[in-house]
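The structures come next, written out as C-alpha cells.
The numbers here are math on the coordinates, done by the rules we state, and not lab data. Note that this is a predicted model, so its numbers are computed, not measured. Cβ atoms are built from the backbone, for glycine too; each structure is taken alone.
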Structure P
C-alpha cells in the first residue's frame, strides 16, 4: 500500500476472475480516502489490514465506479456494515436495446450486485452521472451510462472504472469496450470538463495512479 498524498492510498490485488485472455492485468488497483471523519473504499479488493483497522474509527463508505467492480464489497459490508454507493446494473431492456439480444438472453438483466439490490444484504445508495455525492464527489458519465468517472474534490483526484485505463500504453480512453455507435471522441468530449478542475491525481482501477498530465493526454483530440 502506498500513500499518494495525506489521506489517499493506493494498493493492488490479484483479481480472482482474471483470465489470460483479458486485456487488463491480473493485478487491479483500489484506493482509499480518509478525510478525518469518513473513510472511502473505492472499488476495494484485498483491503490492507491497516485500512480495516482505520475503518473501526471512521464512518466507512464503499464506492463502486461501476456495478461490476463489486470485488470485495459484499465481504466488506458483512464485516463493516458500510453503505455501498454504486451505479445501477444494466437492465434487461438496456441489454436488448444496446446489444440486440433477445429477452431470453437478457433474462433479469445484469447479475451485478444482486446481493445488494435484490437480496437486501446491505444498504444500497444508487447514483448516476450528474450527481453530487455527499462526500464531495461529482459523477461524470464514462463509456457506459453506469461506468463512471468521479471527481473527488478533497483529494483533487479523478478515479475511473473501465473508461480511463492503462493496459500498458499509459492512461487512455478504453476503446475496446465502447458501446455500439459511440466514439472515443464523444467520451473524451464529455470528460474534458474535468480539465477545468484542479486535478492532481488520475486514478485508474485498471492500471494505477498517475497525474494531471496523463489525464490531459488521455482526453486530447485524436
Structure Q
C-alpha cells in the first residue's frame, strides 16, 4: 500500500427517479458547492432509456465542469452511448468482462461484491477499478439482502490496492466508523439528498469527517 496519506471521498448516487432532471441538477450543483465529490452514479430504476438519456444529458456537463466522474448504473451499453465515464455493475448485471469489452480500457468499471471476499478478489483480479461492499446500514433506497460487517473493509485495506466503495444507508452521523475501517469512497444517496441542512451542508459535513480522519 502507498505510504502517502489517504483521504476518503464521496461517491454520490442519484435518487431512483428523476422526473425533472433540471430540478435535480440544481440539487447536484448545490451538493458540489459543499466540497469534494469524486463520482456521481446515475442510478434510475424502472424508467425508460429515453428518460435515462435525458437525465444524463443534463447531468453530464455539470459533472465535467466540476471534474466529477459520471458512472452509469447497470448498463454499459447506455454508458457507452451516453458518453459516461464508466459503469457500475452488480452480480446480476452485465458481467465485468463484457462491460470492459463494450467500454474499453480507459472506462471506470466498478463491481458490486456485497459482503463477499471471494467476489471482491475475483473482481480485482479481473481488472475492476473498484469493488463495492455493503450494505453496512439499513438503506432507504435499496432492499438490503446482504448486510456487511466493517471488518471486510479493514481486510481489504490491508490486502489490496484496488479501491473500495462502502454502500448502504451511510449518513453523516454514522460514517465515521466506515471511514476508519478503511473505505476509500462512501456511496451516499439519501444521506446527502435528504440531509436536513440540504445537500451543500451534507457534502461539507462528510468532507469535514474525511479531513479529520485522513490517514
Structure R
C-alpha cells in the first residue's frame, strides 16, 4: 500500500466556462501531453456514516480494468489529506488492504464491518495535464460528470490542482494566476463532502456550476 499526504486545491466553474478554463491550463502546459480517463468511483460507508464521522473517506476507483482502493483522512488543513492507496482486482471494499492504515481498528469492529456497503458513486471523464513550474510539478485535472447518491444525480465540473513534487508555494502561485484569468471558484468541499454535507455545500456547487458567464 502506498501512503503519503495529498496536497491539492479544488475549483468549480460553470458549464459555459469549460472551454475557457481548459484553454488556460493547456496554454500553461505548453506542448505537454494531456491524458484522458473515464473514472468510476464507489465510496463505502455504513448507513450511520461511521467512517465519515471518524474523519475517513473510503473509495474504490475503476480505470479501465484497473481498480485502486483509497483511504483518505483529513490531516493538517483543508487542502492536505493523509492518503493510502492499494491496487485491487475488484470493485468491492477489501478489509485486508487497510490493515496497515489508521482505519483498520475502526473498520475491523464486527458491527461496522458487517454494515459496510456502497454509499454513493462518482462517474466522471477526466482530462489531465502535468504542469512544470520553477518551484514544483503540478497535475491539473478536469472532472466532468455526476455524483449518484440514493437515485439522485448532482453534476460535477471541477478543476483540481495537485502538488506532485516541490514546495506548496508553487501550488498557490499557479492557483492565483488561474483565478486571475478565469472564472474559477475555490472550493474546500470534496466530492464526498457534498454528499455527507448536503445542505449549503451542495447548494453552492449547484449555483456555481449552473451559472452562465456574464456577457462582456
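Given 14.2, 46 as the derived value for Rg and Dmax of the Cα atoms in Å, for residues 130-185 alone, which of the supplied structures P, Q, R does it correspond to? Going label by label, the one that fits is R. Computing Cα Rg over 2.2 N^0.38 Å, for residues 90-169 alone across structures P, Q, R gives 1.52 for structure R. Which of the displayed structures (P, Q, R) returns the greatest value of mean count of other Cβ atoms within 10 Å over residues 162-169 on calculation? By mean count of other Cβ atoms within 10 Å over residues 162-169, the leading structure of P, Q, R is Q. Each of P, Q, R could give Rg and Dmax of the Cα atoms in Å, for residues 18-113 alone, but the derived value 16.9, 53 comes from R.
For which of P, Q, R does helix-only ellipticity at 222 nm (-39500 (n - 2.57) for each DSSP H run of 4 or more, over all residues; to 500), calculated from the coordinates, equal -5000? Derived from the structure labelled P. Of the structures P, Q, R, report the one carrying the highest value of relative contact order in percent (Cα under 8 Å, 6 or more apart). Top value of relative contact order in percent (Cα under 8 Å, 6 or more apart), among P, Q, R, belongs to structure R.
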